[in-house]
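Presented below are the structures under discussion, each in the form of structure tokens.
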Structure P
């Protein structure tokens, strides 16, 4: 198991460990968006591991150890001894096709000895809730499904994933883990504070919000943002939406992906069902960092000690925008909480995929989400 990085100034941080290439090798590559056009380093990585399962995507910042980087590649490679791997892909060209994409991926990976799935999706066109619902419609309840949505910094223009050794927009890419040896841990925590009145979602379609309390959603959001409204949709990342079903105290956080001045609507990374209650959230710096620590603690329940562990961190771009120069604090506290032989990589995303505690898999926004892989 190794982690390594690429930067334009220093190039590869070490010689590419080509000796680890095998059909039971997983290579992860989290990349600055610009490598879609300047593919040299990604192509070099793909060529070095022709027999391995290579997954990756564009990001809003690359995580390498406790460091946050831009314009880089953050990579991990692990060769499993007794854990077979299988890849799956599907097109996702919009909210309407997201459920079918989840079904297609699940059908490609389903097997009696399937133990977990790590999935990366285009983050601009997908309805993450529908994607996960599609996966869950085929796969058994309780299966560990984790991953995230690709990002494009705070531009919200073009996201991509590595699909079948190419860089593609509008795709979902996943890998399945099989057999008895693999141990997969997961944890996801936020740390935002609720503010303002709770409002009823009076009109929505899937992940598109039209009205709150009968008022145009974008108009109401702009009132809260004030001068920050000129920077939409990026500035909406500073004020995510907490959504809950009536009578349910559990809230799901939703992040804005796009806004429409034409119909005053807002498009979120996941569903915002009509009839649900919604409330704005704002940052609490200390609680955001503490949330990252709690996410790491949650993985320890299924992460063995004294063996090599790969930990993949997927944190929301909104957290990075809020934390600013303090962003590396959430990475440092995460690394400190994980087992001592942990190799740590990841990226800042447009959405995080993880089970809710020990329950069903869900799309999260504005969280630090961690997945650990080990083969004791």
Structure Q
């Protein structure tokens, strides 16, 4: 079992049930650093932002010590009095942790439009703080889940050596529905013991998110609560990483790998999903084109249902590609499903029965070559089943 967000030195976590969820499952989590962290974050592009997101945007520039997360309630579109409840909640936690309220970030996920369960969360603070431990990462990961079927964690050694230890990065995420980042109903929290300056951390996170969480799609809906936060407490005592440091690229690549692995876990756990989909697009005129095509194909309901039924209907892929304004070579575009070429500017002969058999696997790869340049991108998603409809018609 991994250590997730408590893998880097100096980070502790806890997760409890404070009564938001009636089934007794964890619904309140806390991440805590023994020293101040510089922080960076990316947040939802939805115009209806939750009060939790607004609090983070206001305070992400500060030195941070803790992140509070609740599930089961989105703290969004629920009336301006809930902003006051949000502030009071953070003030109370700050008193108990003996830190400044502006050094605490807050994230929420769950039902939109309901009053923030202020009293239940407040009453859980003592237990939440008592349970802080480097061993309770899994409870924290469970505490941020909504319709997720499993907790999502990942950790990585960067190879960057500090005076005290090697730089580590750890993370946890949640997300199964309303996933179409720019970003989606997903939360992700990342910790590192690296010494890194704010500008370098901001750039590293943006690049990692662009290649990972912003390339997953489950249902093309963008949430009010999407949040990705990274905290760096510097306890590895490595030489400060700047954008022109030789270690910067190493750090960026490690962070990107961690984010991609967490993004894959989110995509594979799509509500009602039975299959994980990876769409690789090559030969693009520019990065924007390949990203656009990859996400369009991966997010197409027709493509997703075909994959659910192991139906090699490549015409749906062609239609999805053509519906974008990406520059493509129509006469030469090549499409492969599960490694089998099905289209090369026109239909090609292939073993249909073999492909149907391959499409019954749990992981499906679609490869597209636009034949216009050298750019590539990968999108991640899942199939669309009756289970998705059942889960969301009952979700309340």
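Where a number appears in this text, it was derived from the coordinates with a stated rule and is not lab data. Quick caveat, the model's predicted, so the values are computed rather than measured. Cβ atoms are built from the backbone, for glycine too; each structure is taken alone.
Assign the value -10000, calculated as helix-only ellipticity at 222 nm (-39500 (n - 2.57) for each DSSP H run of 4 or more, over all residues; to 500), to the correct structure from P, Q. The read-out was computed on structure Q.
If FRET efficiency 1/(1 + (r/R0)^6) of positions 128 and 312 (r between Cβ atoms, R0 = 41 Å, to 0.05) is calculated from each of P, Q, which structure is the one that comes out at 0.25? Show your work: numbers first, answer last.
Working: P: 1.00; Q: 0.25.
The structure behind it is Q.
Given that semi-axes √(5λ) of the Cα gyration tensor in Å, derived from a single structure, equals 32, 21, 20, which label among P, Q identifies that structure? It was calculated from structure P.
For the read-out relative contact order in percent (Cα under 8 Å, 6 or more apart), a value of 17 was computed from one structure; give its label from P, Q. Before the final figure, lay out each step's value.
Numbers: P: 21; Q: 17.
Comparing all candidates, it corresponds to Q.
One of P, Q was used to compute P(r) over Cα pairs in 10 Å bins from 0, in percent, for residues 96-231 alone, and the result was 10, 29, 32, 20, 7, 1. Which label is that? Of the options listed, only P reproduces it.
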